[in-house]
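Novice: Each structure below is given as structure tokens.
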Structure I
Amino acid sequence: MMGKKIDHIGVAVRSIKEVLPFYEKTLGLTFLGEEVVESQRVKVAFLQIGESKIELLEPTSNESAVAKFIDKRGEGIHHLAIGVDKIEDRIEEFIKNGIPMIDEAARQGAGGANIAFMHPKGTNGVLVELCEKRGGGCS
């Protein structure tokens, strides 16, 4: 099986501090923690919902992809992350099958995961993230 589960849904926000109460208090989700991913110029916060997570993405620079996303489309769903095993093999398979990749090699994402993004041109307009952690999958 190529995808194991929906690992998380990324949500672009202007301010984690401002939206976090909605996710914690209104929706009753469990806050798992926050970190800065310097390479992506974002601060992220993860919240647990069942076996999956919601990842809040706050830009730390006006030059980040998330800042540009918010400027163009506003706050909202940014990407869908699929937990996979052997991410490099998955990337190779997609490239071989003509699926355009933003990342042609895995890179480090939040929580020490190896990640790679598929280009929305090959996924019917959805930004899809492949996500792998040690031991398989992303969570």
Structure II
Amino acid sequence: MEKKPLIVESIYSVPIEKVWNALTNNNELKKWYFQLQDFKPKVGFKFDFLGGPDEGPQFLHQCEITQLEAGKKLAYTWKYDNYPGNSEITWELFEAGDKTRLTLTHTGLDSFAENGKDFAKDSFKAGWSYFLNDALKKHLEPEE
């Protein structure tokens, strides 16, 4: 079983503060991520949401913030109601001149292996690539 983390990176033509706001402000999150009932950027805050393939089952995601460094790093656990496995997502921001580089690291994906194809590493890679390179990019850099 491969235990390497999944890492997805993207660069945005906006300052770190704007990217951080998109990651931590629930009104912003709802525009490009999932429809969270509530979200507070503080260690220990728990949140959940439904998500899954458009044509497939929706899964209740359960998360708890484990690390927070304002403007730099946000991490939370990521598991599913009634499914084995537990993982962690880490969002890290880095200045890149007048741009911002975001690195997302998802560890523990191997713990979902027995849950079926919707939990395969390729499925997560496709999902995170969409969120970082399509949804968030369009949110942060709307076409003029």
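Novice: When mean count of other Cβ atoms within 10 Å over residues 95-102 is calculated, the result is 11.9; to which of the structures I, II does this value belong?
Specialist: I
Novice: Comparing distance in nm of label points 7 Å out along Cα→Cβ at positions 79 and 127 across I, II, which is largest?
Specialist: Answer by largest value of distance in nm of label points 7 Å out along Cα→Cβ at positions 79 and 127: II.
Novice: Still on this model: Here Cα extents along the principal axes in Å, for residues 7-70 alone was calculated and came to 33, 22, 17; which of the structures I, II was it taken from?
Specialist: Label of the source structure: I.
Quick note: the coordinates plus some simple rules give every number you see, no bench work behind them. Given the structure is predicted, the values throughout are model-derived calculations rather than measurements. Cβ atoms are built from the backbone, for glycine too; each structure is taken alone.
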